1. Relative contact order in percent (Cα under 8 Å, 6 or more apart) computed as 14: which structure among 1, 2?
2. FRET efficiency 1/(1 + (r/R0)^6) of positions 19 and 163 (r between Cβ atoms, R0 = 35 Å, to 0.05) was computed and gave 0.95; which structure, 1, 2, did it come from?
3. For which of 1, 2 does FRET efficiency 1/(1 + (r/R0)^6) of positions 27 and 107 (r between Cβ atoms, R0 = 30 Å, to 0.05), calculated from the coordinates, equal 0.85?
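Values quoted throughout were computed directly from the atomic coordinates according to the rules given, and no laboratory measurement underlies them. All values reported here derive from a predicted model rather than from experimental measurement. Cβ atoms are built from the backbone, for glycine too; each structure is taken alone.
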Structure 1
Amino acid sequence: MQDIAPGKFLVARRELPDPNFLDTVVLLVQYNDVGAMGLVINRRTKIPLSRVFQDLKEAKGRSEPVYLGGPVQRTGVLALLRSRTKPGDALPVFGDVYMLSSKELLEKTAVAATDPSAFHVYLGHSGWAPGQLENEVELGTWHIFRADPGMVFDPDPQSVWSRLIRKTELRIALGPGAAAS
């Protein structure tokens, strides 16, 4: 269980029975004694950013799509931002990737016309109670990989799961001594 940590990808196993997580890649953004929280990085919606920030006239022309972060609190808005410096009260996730959760920072970043290749907005999130994620990993529900910023902000998010599941199968085929990445 030492692999479970912020900055890790949870890659859903093939034929996962839970439709909320079928063919998904979840980036763990928080993991502590009160549970775990993540964002599904490969479920892009058709909802434009301008609709999420409709009260901001500066965001009116933002047509890039938002993502469905998970089944929990789907009306809540979070974002991932790739930045050389920590923006305001953002939560460091890994490397130069930060999670934005405060309304002020979300709006400021949306208004700044931040490049979509470094800024993704999510509706909802994925969450686990203490011990729940560990149990799911033990049952083989999730494969764990070190997160990669290129995949978090991939221009083709729908292909991320299939690429990582192939990597999982290769790791399994090579056996227990195969290096995890």
Structure 2
Amino acid sequence: MSMTLVHHRFTVDEYEQMVECGILSERDRVELIRGEILEKMPIGERHAGCVNHLNSLLAAAVGKRAVVAIQNPVIFPDSQPEPDVALLLPRDDFYKSVKPRPKDVLLVIEVADSTLDFDRDIKGAMYAQSGIQEYWILNLLDNCLEVHRQPQSDGTFRDVRTLPCGHSVEIATLPDVTVAVADVL
């Protein structure tokens, strides 16, 4: 006789209640993805440095036209990822009173080395299905920037480009902001 294992899927509300009750804390390196609480990989030096550089570069480039959020949660229907970088629509309260939703997101960036397949396949599909208009993967393994645009309901992006060093890309919602791939690697 075979037994079928059933995984319990948590809702965003249940996940947030675990944080409020102290079951999970900021010291727990986890995020809610598709109803599952997943451990996040430790952050290496290059990864951390790239996130810091993106923060500095984007904050200077976008000014008050966007909020630069670093490893902060975004609420999805069944997930609460903490992308490495997110550009959010500006709000007077800087999202102190409410966590951003997909409609608030201008751009999501994941810095990927050991998490590259997960960032492409799982997070990419989640971002596309939720309508995130632009998703970048700073691919540290291949030293390139993967740009995903035009999300589709099937979890894919219609426009996917891989840009090596020597190329630049404009942020779709802020076309006067150009990022050189070499500057962020």
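1. Answer for the origin of the read-out: 2.
2. Considering all the candidates, the number was obtained from 1.
3. 1
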